[in-house]
Structures are given as C-alpha cells and as structure tokens.
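Structures follow.
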Structure P
C-alpha cells in the first residue's frame with residue numbers, strides 16, 4: 001500500500017452514510033476520522049500495515065489494531081462499537097468523545113513561568129477511568145495524555161488496541177511490544193529490549209499515568225534521553241531509571257514521584273493514589 005487512505009472505505013460509508021467526515025489523525029499505520037451521520041457522531045479508525053523503510057522495520061500489526069480494539073471493547077460490554085475488515089487491514093466505529101485531552105487541558109497553565117499548579121480536580125477522574133478498566137481485569141498498555149479525553153461529564157479513557165487481560169480473536173491478536181517510550185515503565189522497556197515483547201500490567205499503567213501527569217503539568221517527560229534518540233536508546237534510559245530532575249508543582253508532585261518509582265512494588269495502587277488526592 002503506497003500510503004494511508006485518503007477516504008473512508010466503502011464498508012464504512014455504507015454503515016454510516018456520513019453527512020460530514022474529517023481526517024483528524026494520520027500516522028504510520030493508522031488514520032482516525034471524525035464522522036457525523038444521521039445515526040450519530042462517530043470516531044472511525046482504519047488500520048493498515050507499515051512497510052519497511054531503511055530506518056524502520058515492517059509493522060504488520062498496525063493493520064489489526066482497530067479490530068483488536070473493537071474486540072477489547074466488546075469484551076468490556078460495549079455494544080456501541082462495531083469492527084471488521086477492509087482492503088488493507090481492519091476498522092472500527094465507536095462513539096466520538098468530545099473534549100480536550102489531558103495535555104491540551106493543562107497547556108495554558110504550563111505556559112506560565114514558573115508553571116502554575118494544574119487543576120488537579122481532573123486527576124481523580126483520570127485515576128477512576130483507569131481503575132475502572134483494571135477492575136474489569138484489563139491493563140491498558142498504552143496510557144498517555146492523549147488517551148484521557150476530558151468531556152463535559154466525565155473523563156473517557158480511549159485507544160485500547162494494546163490492552164491485555166482477556167481473550168482476543170486469534171486473527172486479530174498480536175504480541176504486546178511496549179508503547180510510546182515516554183510513558184513506558186522500566187520493566188516494560190527492559191522486557192522489550194531483552195525479549196522483543198512484554199506484558200501490560202496495572203503497575204505499568206500506574207507508572208504511565210504518573211508520566212502522563214508529569215508531562216501534562218510541566219511539559220517535560222519523566223526520563224532523560226536525546227529527543228532524536230533511537231527507540232532502543234530511549235528504552236535503555238528508561239530501564240536504567242534516568243529520571244529528569246523535574247517535579248510537578250503543588251501537591252500533585254509528590255504523588256507523581258511515587259507513581260514513577262522504578263520498582264513496580266513501590267508504586268501506589270490507583271486506590272491509594274485517589275486517597276492521596278482526596
């Protein structure tokens with residue numbers, strides 16, 4: 001395939017009969033569309049394989065990710081999600097979640113020098129959204145600020161394509177090989193470096209939430225490495241615990257430091273984190 005799709009596939013157009021559509025994410029291996037139709041307001045995700053380049057190996061799993069997420073959401077009891085296959089991979093259709101993500105929400109306070117204390121009132125809602133997923137037996141595996149959508153009534157935790165905890169149809173499943181390294185726990189990075197894959201866990205999700213809160217509050221990622229470092233170099237820095245000397249302002253800082261503990265056993269549970277803020 002020469003590149004990402006420039007339009008929605010026929011199977012999606014037939015399912016939704018859009019009145020408007022807008023491409024909102026276009027990245028290696030996937031696109032996300034905002035679609036309005038007579039039946040409602042939807043997010044449509046399309047996956048396609050990534051071809052090998054001189055700098056990157058081929059990534060066939062990206063073609064399967066939308067259907068895998070659909071299967072996870074069905075396992076969680078979501079009957080408002082559909083998924084299937086198209087010419088180059090898989091797709092899913094799910095309700096559109098309106099609102100800024102966590103990083104965008106805190107951006108105005110981050111711009112001040114020094115940064116202002118973030119409105120921590122949203123943090124318990126992020127904790128609750130992740131805790132609800134864990135209570136159902138799943139680890140998210142890809143916690144990052146962009147995946148907490150702060151809607152008018154609640155925080156939505158999105159993008160569950162990498163979640164682990166239940167049965168996935170074999171034709172759509174693939175091994176967990178870590179996530180965006182900025183939010184990867186040391187034990188995940190170490191396992192990926194050693195074996196090529198890892199196991200998503202609640203403890204790693206807690207670390208990722210701490211890293212998400214830190215970068216959203218300060219603009220700085222938790223671990224120090226060159227911005228253009230290759231992914232293995234990034235993971236070595238994470239595995240070795242090369243923390244930046246940066247602290248989130250206000251009472252949130254102490255909690256984030258605990259969530260970023262190198263040893264998973266030293267991190268607070270989400271229940272403990274919620275109590276610390278109450």
Structure Q
C-alpha cells in the first residue's frame with residue numbers, strides 16, 4: 001500500500017491524494033455491519049457525542065486505525081512516529097440535505113503542526129451523487145483563509161464555519177471513493193462536500209494523524225493515541241485501550257476527551273451548538 005513518488009509529489013504540491021485502496025469488500029461489509037448493529041440499538045443512528053474520538057468507543061475502530069495499510073502511506077508523508085488525534089464519523093443518509101461547507105481544519109483544531117493529515121475511509125460508495133469530498137488544490141500552503149460561522153442546520157460542521165470560494169468553484173477537484181478506498185489530505189487544505197442524493201447511505205470515517213512534536217495550543221488538555229513508533233514529547237495524554245465496544249474505562253475517558261475537543265472547536269464562537 002506504499003505511495004509512489006508521483007503520489008508523494010502530488011501530496012506536497014496539491015495537498016491531497018485519492019483514491020488509495022485499503023479494505024477488501026468483505027472487510028468493508030463486516031465493519032459496516034458492526035456500525036449499523038450499534039445504530040439499530042439506538043433507533044437507527046449514532047448519538048452526536050459518539051461521532052468524535054470514536055476509537056475509544058468501538059474496538060473495531062481502535063483496531064482499524066492501526067492497520068498497516070492505512071499507516072504505511074501516512075508514515076511516508078509525516079514520518080514513522082505517528083499519533084492519532086481524533087476519528088470522526090461522516091454519515092449522510094440517502095436523500096439527506098446534509099453538507100459540509102468550504103473550510104480548513106487547521107483554523108479550529110488548535111494543533112501546532114502543519115503536518116497533520118486526514119485519512120478518510122469510505123464504508124460505502126462515496127461518489128458525487130453521494131456527496132463525496134471536494135478539495136481546492138494548493139490551499140494547504142500560505143495563510144489560513146478567512147472563515148465565517150453560519151450555524152446552518154444542515155451543515156455537519158460544529159459552527160457551520162465557511163470560506164467564501166464561490167468564485168473558485170471551477171478549480172475544485174472531486175475525490176470520489178469506492179467502498180474500501182481512502183483519500184488523504186493535509187488538514188490545512190480547503191475542502192467541502194455536498195448532499196447525498198443517492199439511494200444508499202454515505203458512510204465515512206476520518207482519521208486524523210500527526211507527528212508527536214505537535215502541541216495543543218488552544219485547549220488546556222488534550223489526548224492522543226500512539227499508533228506507530230515512539231512519542232518522546234508527551235504533549236498529549238495517552239488514551240486507554242478498549243477491551244471491547246463501550247469498555248467502561250474507555251467510555252469514561254471518552255467523555256472527558258469529547259468535552260476537551262468541543263471546547264477547542266468552539267473557542268471564541270458566538271454560539272455553542274455542541275454537535276459533537
């Protein structure tokens with residue numbers, strides 16, 4: 001699953017790579033089944049607080065973020081020592097109006113490094129009709145762009161944060177994925193996604209990796225999971241290893257971790273709708 005020289009060059013130049021094949025069909029089916037089994041017990045959906053830091057709640061996700069097929073290309077881009085900061089579920093129901101406005105994650109995550117990257121795994125097809133991600137190449141370089149908080153009801157982002165890029169829409173690149181594929185992008189890259197007008201759900205998981213010298217510069221406390229190599233900096237508290245789904249110790253830690261992430265994401269916001 002290693003990236004070739006042209007893919008690494010593209011990542012440096014444009015800020016993204018897509019698609020990268022990761023999971024086999026039976027693996028995707030098994031993971032989706034585990035997720036949807038939990039949802040079925042909860043009236044058909046994850047609770048909002050279960051979207052973030054989800055690797056602490058689901059043993060299968062805790063295992064997935066350590067899969068060499070994911071970490072090998074990540075290591076090529078940020079080095080052999082890797083921390084996982086967060087995971088997020090991005091689920092758009094069939095026919096949903098949910099969307100993600102143009103934004104740069106670096107604006108809100110409070111992380112000091114320019115080398116934080118997102119690996120986005122599709123557990124169902126994520127084409128244009130399903131509302132796949134689109135990116136604005138090269139925006140991971142230079143100053144962070146100006147954002148405004150819109151708090152739109154259908155916006156999946158915490159604050160509805162948005163960059164006005166209407167005049168550059170023609171430059172956007174779509175990143176459609178088949179189930180089992182992933183995309184990788186620098187968290188400074190401007191990205192967005194539209195509604196799902198297809199017949200199936202669009203299920204994605206974003207995994208956010210960073211080098212261990214990264215610091216949390218907005219919040220007073222934060223945590224991360226060492227997924228490869230070593231961490232000689234100890235800037236983040238280590239997360240517990242769940243023995244099973246909803247392991248009590250991990251669930252208690254997740255509550256603290258989710259609260260900390262929420263405080264960082266809403267720092268300076270006029271309204272706190274607590275979508276996470």
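Bear in mind these aren't lab numbers, they're just calculated from the coordinates by the rules spelled out. Only a predicted model underlies this, so the values are computations on that prediction, with no experimental measurement involved. Cβ atoms are built from the backbone, for glycine too; each structure is taken alone.
Given a computed value of 24.9 for mean count of other Cβ atoms within 10 Å over residues 66-73, which structure among P, Q does it belong to? Don't skip to the end; give the middle numbers.
Numbers: P: 24.9; Q: 17.0.
The read-out comes from structure P.
semi-axes √(5λ) of the Cα gyration tensor in Å, for residues 34-97 alone computed as 27, 13, 11: which structure among P, Q? Going through each structure in turn, the value belongs to Q.
Matching task: -7000 is the computed value of helix-only ellipticity at 222 nm (-39500 (n - 2.57) for each DSSP H run of 4 or more, over all residues; to 500). Pick the structure from P, Q.
Numbers: P: -9500; Q: -7000.
Going label by label, the one that fits is Q.
Where does the value 31 come from, among P, Q, when relative contact order in percent (Cα under 8 Å, 6 or more apart) is the thing being computed? Corresponding structure: Q.
Between P, Q, which one scores greatest on distance in nm of label points 7 Å out along Cα→Cβ at positions 74 and 90? Working shown, then result.
Values: P: 0.9; Q: 1.6.
Evaluating distance in nm of label points 7 Å out along Cα→Cβ at positions 74 and 90 on every structure, the highest lands on Q.
Here Rg/Rh (Cα atoms, Kirkwood Rh) was derived from just one of the structures P, Q, and that gives 0.96; the source is P.
Between structures P, Q, where is distance in nm of label points 7 Å out along Cα→Cβ at positions 42 and 202 highest? Mind dumping the intermediate values first?
On the way: P: 3.5; Q: 2.1.
When distance in nm of label points 7 Å out along Cα→Cβ at positions 42 and 202 is calculated for P, Q, structure P comes out on top.
Which structure, out of P, Q, was distance in nm of label points 7 Å out along Cα→Cβ at positions 10 and 186 derived from, given a value of 5.5? Working through the options, I get structure P.
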